[in-house]
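A short reminder: the numbers here are calculations on the coordinates, not readings from a lab. All figures in this text were calculated on a predicted structure; none of them were measured in a lab. Cβ atoms are built from the backbone, for glycine too; each structure is taken alone.
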Structure I
Amino acid sequence: MICQGELTETSFELIAQARSVATQTGGRVVAGLVGSDITALAAELGGADRIVVVDDPAFENFSPDGHAAVFGSLIGDSSVVLVPYTSMGMDVASAISATSGMPLVSFCTAISVDGGLGATCQLYAGKIEADVTVDGDRAIFAVLTGSASADGGRSGGAAEVEQVDNPLEMTLRSTCLGIAEPEGGDVDITSEEVLVVVGRGIESEDNIAEAQELADLLGGAVAGSRPIIDQGWLAKDRQVGKSGLTVKPKLYLTLGVSGAPEHIEGMKDAETIISVNTDPQAPIFGVAHYGWVGDIFDLLPELVDKLEAD
């Protein structure tokens, strides 16, 4: 995937997943690169064996029908097609599935080929893992961000680059008229070394003041999961996750955050993750380095008192 003229980390994660499948099947890793003025980016895809580039001004901005059509024309007889589980990735994947007849498997964390083509999928905010087997030997897999190491997809391939003319002869049904960037807020959470992150467990907007007091004592800032931003309790630029911002602070302290896959995508690379939740089965504990099962309102006053005493 390309965002503002740069390859996203998800691109390299997909290549790493594809390399694992190719190693088991004896296949090749082919990457499709579609956009405008993007040919130079192919040099970064050293993890692929072959890179097919469609560089055309028509693809300066994302178009669901246009990108789906061009990617659909490029997959040929590929048996395994990987796309990122993002809004754009699903636009492309669902359209290709409908036109090609290939089954689409979503929420994937791993692709398997032993005993038939299939995948491991996360359901219900990561609380259930399901093993899915495809009926047939071809499928499209929408892979969750963070399911593989991006570093594993940066090298190891033959990296043969093939330029292809725009194969489309169609009038696009939708076009992008422009991109509106949101105004910057008073805090850039992507540059903070300490984040105190609140989720549904904070219960009310008034209680965020307690989290702010803790963040101030730690020299950090308050951020939130999507439900908090949707409620309007924190500004959009404080949201961590797939539809928010990706952060990598030294300390990531969550208070009442359950840990949906979309949230984990945006914070999994934090140096130290400490999580507090009343649910011992909360998915956030799967990525936390330290966890405490209990009421955040029992812990917050003790932490504040300890920090003030020091």
Structure II
Amino acid sequence: MLIHNPEFINYQATSLKGNLYVVATPIGNMEDITLRALKILGQVDIIAAEDTRHTKKLLSFYKIKGRLISCHEHNERKKIPALLDKLNSGLSVALVSNAGTPLLSDPGYHLIKGAAASGIQIIPAPGVSAAITALSVAGLPTDSFVFAGFPARKKAKRLEQLKQLAGERRTIIFYESPKRILKFLEEIIMVLGDRKGVLSREMTKLHEEYIRSDLSDILFRLKERPEVKGECTLLVGGCKKKKDISMKTVSDEIKKRLQIKGTRLSELAKEMSKQYNIPKNKVYNEGLKIKRLMSS
């Protein structure tokens, strides 16, 4: 079984179980795939794909014939027992998503967890990732970053996620749909402030675009368009440590944050105390004054 590949021979020598390969695929340009990934896709017994129609196009491009089964967020848990049975019987499986590295805001976590618990060898075939691709050309700090993935669909939960990131000093990476990017940018500016950012759109494709500017300017440029097309990767600069910040600036931000439904002053005071390095009670007392003015 697949004996012409030394990688398969080495693992089969110690186990009768098959290998599970986590294979990165292109995010746009079909040529952005490794030789090793192509070899694996051509040799495994089964390819578990997020969308078999999408993966068929990639396989067809490289003239690879593979046995495809679907494994997406809605059926992954149901498919795991059958996939584990096949792996335990000695068959090899490659896991692929529609684009980029599986599991990064894509299905696969439950399969990997089940395979690990079953003692199955899990082998990565690394390659493209939209997050890393965008970060590499953004011009924002890359020494440390936070991958936040897709924000929550419900507004209240989404705003809560943003509030938890308010004091984050590292570069933050989000994925977002073109249909929701304008609203999301407005929310980021409201909660995190108008920071430096980079919007990466249609990466590696014909209409590839990077907008590097303040978030407010990125929002303005997108609003001027009839529509925004292509999946978006948004990078947001981390919170800067501010020295000798004026209370007017603090007051203005408190007022903005209190306008967000569900914001608790005690939590806000704790967050902003860390963010601006000022006493928590000072923020809290200022917030009380603003709340009285807002309600009068």
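I, II: which one has mean projected area of the Cα convex hull in nm², for residues 158-197 alone, as calculated, at 8.0? Traced to structure I. In terms of distance in nm of label points 7 Å out along Cα→Cβ at positions 150 and 222, the structure with the greatest value among I, II is I. If helix-only ellipticity at 222 nm (-39500 (n - 2.57) for each DSSP H run of 4 or more, over all residues; to 500) is computed to be -7500, which of I, II is the source? Structure I accounts for this read-out.
With respect to mean projected area of the Cα convex hull in nm², the largest value across structures I, II is given by II.
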